[in-house]
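S.K.: These are the structures, in structure tokens.
Where a number appears in this text, it was derived from the coordinates with a stated rule and is not lab data. In this text the structure is predicted, and so the values were computed from the model without any measurement. Cβ atoms are built from the backbone, for glycine too; each structure is taken alone.
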Structure 1
Amino acid sequence: MIMMGFKNKITSLTLLALLATGSFAQTFPSKAITIVVPTAPGGANDAMARIIAQSMSVDLGQPVIVDNKAGANGAIASEFVARAQPDGYTILFGYIATHGINPALQKLKYDPVADFEAIGLVANSPTLMVVSNDVKANTPKELIALIKANPGTMSYASAGKGTAPHLAGELFKLATGVDLVHIPYKGSAPAIVDTIGGTTQVMFPSLFTAYPQVKAGKIRAIGIAGEKRSSVMPEVPTLAEQGVPNVNVNQWYGLFAPAKTPKPVVDRLNKELNAVLKDKKNEKKIEDQGAEVETSTPEQLKALVQSEVTRWKKVVATAKITVD
């Protein structure tokens with residue numbers, strides 16, 4: 001009898017917990033939501049987060065605020081969200097660095113899989129290989145010949161050690177055997193400014209970052225570091241098409257909530273996110289910047305993160321890349 005009463009009590013508590021979760025999900029959101037962006041204002045992540053926040057504010061009937069917490073290649077913001085209340089009111093604008101590259105290079109205070117609930121993909125932006133207009137090369141083959149003729153005198157800029165542009169550069173060096181000096185900057189903006197000015201000669205920014213500068217004729221695009229051409233710049237062939245294989249860095253972006261956020265809340269956020277991204281005006285705003293909108297289920301984004309973590313650990317080990 002005592003055991004039966006205990007079991008009934010446990011069942012009642014479980015039922016109450018489920019009812020409470022369901023009730024919470026039905027009233028969500030009842031206050032402002034914060035999207036934490038792990039980079040400084042003005043970059044690709046920030047721009048897309050603000051496009052999403054503006055539309056979600058209208059659709060959800062509550063303010064959606066963008067809060068920039070830059071530092072440690074996105075690790076500071078990621079840890080902050082991982083430790084936040086799992087209620088859907090604090091979410092992360094994660095990307096390839098926070099949930100793919102960082103785990104391969106850093107000792108993190110968060111787990112990219114266990115500490116988050118994936119909400120959904122936002123977009124992807126292939127990495128573009130660009131050169132300063134001063135560089136006398138219009139193809140990867142010509143650039144490789146130029147670098148080999150001037151070993152140690154040419155450099156490539158990155159957004160910082162351990163960033164996607166850094167790893168793309170190292171993969172290019174690994175694939176071609178060229179002596180290209182790495183110059184890390186604090187973010188993509190100063191890196192691309194110096195590439196435009198000719199202080200550095202080569203860069204591997206996201207298409208989102210480089211597209212406006214290429215369109216304006218300030219730098220030249222000579223290849224896509226990805227598996228396929230971009231619909232935004234279909235005239236630019238991939239590096240693989242031009243004889244440089246294995247340089248594949250697709251920069252993807254997605255939203256994440258802290259682990260144990262109720263599934264109904266995650267599903268509601270996924271539904272609203274996908275609705276925002278399927279709006280033709282929002283899709284055009286993102287594509288005009290050089291990114292391609294891509295939606296997903298929470299499960300699909302989680303699977304992507306798991307595969308990316310595995311892949312980048314192998315790449316870092318093979319290329320012997322460090323951030324020291």
Structure 2
Amino acid sequence: MGKRVLRTPIEVPQWRLSSGTAVVAGLATARLDCAPTTAYVMLGERCSGDCAFCAQARSSAARADLLSRVAWPAYGAEHAAAAISSACDANVLRRICFQVTTGPGHIDRAIDAVRTARSLTDAPICVSVAVPSCEEIGRLLGAGASRVTLAIDAACERVYAATKSGSWAHVRMLLRSAAQAYPRQIGTHLIVGLGETELEMACALQDYVDLDIATGLFALTPIAGTRLASAMPPPLDAYRRLQATRWLLTSRLARQNNLRYDGGGRIISLGMPRERLLQALSDPVDSPFRTSGCRDCNRPYYNERPGGVIYNYPRPLTDTEAQAEVRTLLDSLEPAAFSQV
């Protein structure tokens with residue numbers, strides 16, 4: 001009898017889908033208060049990066065299937081890709097977003113995933129990933145991605161050093177170089193509540209608007225097992241001021257230096273008369289208080305719990321909601337600031 005040969009099992013690629021994505025794609029059953037309009041897919045295992053707020057960070061003791069407060073069940077890549085493609089064909093999902101943890105082979109893994117998705121659907125594909133140079137961005141775009149997002153998260157170097165690993169200067173340089181090399185195909189993420197002032201965040205937003213880099217604004221969501229587990233989410237009024245700031249800057253209706261701040265860097269004026277702001281910010285569909293970032297990205301309950309405080313509305317606001325949010329925002333500004341505009 002011949003010698004028995006032990007064969008190494010072939011690794012089957014897995015995609016982790018956000019729980020809402022799995023339901024919309026028909027791979028799971030659950031009641032959704034609000035369905036995602038983007039397919040959110042996580043690639044890779046525990047990250048080699050060590051962001052203080054991230055459940056996937058190397059020092060995190062959070063559940064391995066979490067990112068923010070969302071669970072991400074695993075499915076075979078081909079099975080998941082086919083289900084997502086079908087949902088895109090039905091226009092139930094309108095974009096695919098790959099969120100890639102950093103580790104051995106993570107860029108090649110992302111490229112393979114993009115190619116797989118692109119072979120099945122024409123839906124726009126975004127990849128949120130850490131890369132060492134513009135070369136890898138070009139490879140991802142060449143594979144079929146529509147946008148590559150380099151998440152800097154922190155508004156300034158001081159906050160970056162306290163909450164992130166790696167080099168602030170390198171990421172800033174890479175964002176600038178990528179924006180020049182691949183116009184309107186680069187994005188970044190910014191998290192409110194990491195210790196920055198509103199002035200620092202407004203300055204960061206203006207920088208990325210000037211570079212034509214798409215910005216997605218998040219609120220810090222403390223997760224058990226992370227280094228910021230005991231931190232507090234940002235005050236809602238501060239987040240609303242920064243959402244309005246982002247919207248005004250992105251819409252080219254204002255610039256950061258038109259705003260006014262108090263001595264602690266809090267926004268006290270958005271640089272426009274009250275009635276003009278009320279008119280500009282009250283559209284319930286094109287609202288500054290909706291989820292920001294890529295088109296059709298709504299991230300339901302990424303920062304929120306159902307029935308809790310809504311930081312990013314994952315749907316159009318009602319007229320009543322829009323009016324109430326704008327009036328609350330305006331009431332958080334200094335009344336004297338309107339008379340000086």
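S.K.: Which of 1, 2 yields -14000 for helix-only ellipticity at 222 nm (-39500 (n - 2.57) for each DSSP H run of 4 or more, over all residues; to 500), as computed? Could you put the intermediate results ahead of the total?
M.R.: Values: 1: -14000; 2: -10500.
Derived from the structure labelled 1.
S.K.: Turning to a different aspect of this structure: Hey, P(r) over Cα pairs in 10 Å bins from 0, in percent, for residues 131-298 alone derived from one of 1, 2 reads 9, 37, 36, 16, 2; which structure?
M.R.: The correct label is 2.
S.K.: If P(r) over Cα pairs in 20 Å bins from 0, in percent comes out at 32, 51, 14, 3, 0 when worked out from the coordinates, which of 1, 2 was used? Intermediate values should be presented prior to the final figure.
M.R.: Values: 1: 32, 51, 14, 3, 0; 2: 30, 58, 11, 1, 0.
The correct label is 1.
S.K.: With FRET efficiency 1/(1 + (r/R0)^6) of positions 99 and 139 (r between Cβ atoms, R0 = 41 Å, to 0.05) derived from the coordinates and found to be 0.75, which of 1, 2 does the value describe?
M.R.: Values: 1: 0.75; 2: 1.00.
Only one of 1, 2 returns 0.75 for FRET efficiency 1/(1 + (r/R0)^6) of positions 99 and 139 (r between Cβ atoms, R0 = 41 Å, to 0.05), namely 1.
S.K.: Using percent of Cα pairs over 16 Å apart, for residues 187-282 alone for the comparison, can you identify which of 1, 2 gives the largest number?
M.R.: On the way: 1: 67; 2: 56.
The structure with the largest value is 1.
S.K.: Additional query: Tell me which structure, out of 1, 2, gives 15 once relative contact order in percent (Cα under 8 Å, 6 or more apart) is calculated.
M.R.: Working: 1: 26; 2: 15.
It was calculated from structure 2.
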